[in-house]
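**Q** Read through the structures below before going on.
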Structure P
């Protein structure tokens, strides 16, 4: 079907165009300046089309962030040992989180509270954690760590410490801070006694 001289987009093509428009709006105007009207205009569609898929600007912003993070996924190759892989992952995570994305999360705080949601739920909707689980699984297979010691709290500890430092300082972590998280805090907790 053609609409005003161009092919009407549907399905994933339309969704991609909308999410790209939403990300462009977020990048240019921040969350506070994100409006359904501007996204619809930029994507060449209408507000009702957006509202059918995303009932609020929070859900639209979350979907746009999730798409961006998926496209820029951190991939950690098998480097032969947990220490190097985890340091590499934490460095990439720290560097990515220190940009404008962090400001977006803070701008979204009021809407998160209104939807009875949290930063943890937002993180779970945006980042899948597959790379971190793959790093830990390889370490278990290599016998570097004891799977029984990997409780959910301990397993999330390195990522939580990076998030905490970045949230507190708005700066990427130093190499020494990453080394300390991995070697002095995490590895002693998960290695076999």
Structure Q
């Protein structure tokens, strides 16, 4: 991305160069489309793979969110694992959102709704959030992102966030525990794997 694009660029100027990949999601091999100018265009990144491996299976139904969806491995996995759930997928990168919409269509996953943050109705709450959050946007943006979406967990809802240990997973866990009301949210380390932490944020029922 020599143009200076980042995966959190809204409208990448770099060549799209779409490609097809076969990846394993929800226990099956699926073919997806990716492109330059988005996060992890060459397949599953290590953090996302850890989250998919370590997070518990989603409930059969409910309203789910993939926060920072990229081309969609988490959203697609949620939809494949829970066909009766509604899955929202949010990103700032328009190219990534277009790819996820295309991938969902090709897999027959009509319950996936990919869009910008403002496209999600304000009255929607989430039973489950999966996220490989965009750590490299900087603390201020990351903190605002998490404090915008984690309070939208429904009562009894839970979020799983994967964060690289050397990029501040433990300090982020402490910060979340300080910021979210202790009588309503429990923040803990759910799993550790290959230099990553999976953090759990659970809202009281």
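Bear in mind these aren't lab numbers, they're just calculated from the coordinates by the rules spelled out. Model, not experiment: these values are computed from the prediction. Cβ atoms are built from the backbone, for glycine too; each structure is taken alone.
**Q** If you work out distance in nm of label points 7 Å out along Cα→Cβ at positions 91 and 123 for P, Q, which one comes out largest?
**A** Numbers: P: 2.2; Q: 3.0.
Evaluating distance in nm of label points 7 Å out along Cα→Cβ at positions 91 and 123 on every structure, the highest lands on Q.
**Q** Thinking only about volume of the Cα convex hull per residue in Å³, which of P, Q has the largest value? Mind dumping the intermediate values first?
**A** Numbers: P: 140; Q: 112.
For this comparison of volume of the Cα convex hull per residue in Å³, the top structure is P.
**Q** Comparing structures P, Q by relative contact order in percent (Cα under 8 Å, 6 or more apart), which one has the largest value? Each step should come with its number before you reach the end.
**A** Working: P: 22; Q: 18.
Checked P, Q; max of relative contact order in percent (Cα under 8 Å, 6 or more apart) sits with P.
**Q** Out of P, Q, which one gives -7500 for helix-only ellipticity at 222 nm (-39500 (n - 2.57) for each DSSP H run of 4 or more, over all residues; to 500) as computed from the coordinates?
**A** On the way: P: -19500; Q: -7500.
Derived from the structure labelled Q.
**Q** If you rank structures P, Q by Kirkwood radius over Cα pairs in Å, for residues 107-146 alone, which sits at the top with the largest value?
**A** On the way: P: 12.2; Q: 12.6.
With respect to Kirkwood radius over Cα pairs in Å, for residues 107-146 alone, the highest-scoring structure among P, Q is Q.
**Q** Taking 28.0 as the value of mean count of other Cβ atoms within 10 Å over residues 67-74 derived from one of the structures shown (P, Q), identify that structure. Mind showing how you got there, number by number?
**A** Numbers: P: 13.5; Q: 28.0.
The value was obtained from structure Q.
**Q** Which structure, out of P, Q, was distance in nm of label points 7 Å out along Cα→Cβ at positions 131 and 171 derived from, given a value of 2.4? Don't jump to the answer; show the numbers that get you there.
**A** Numbers: P: 2.4; Q: 1.8.
Answer for the origin of the read-out: P.
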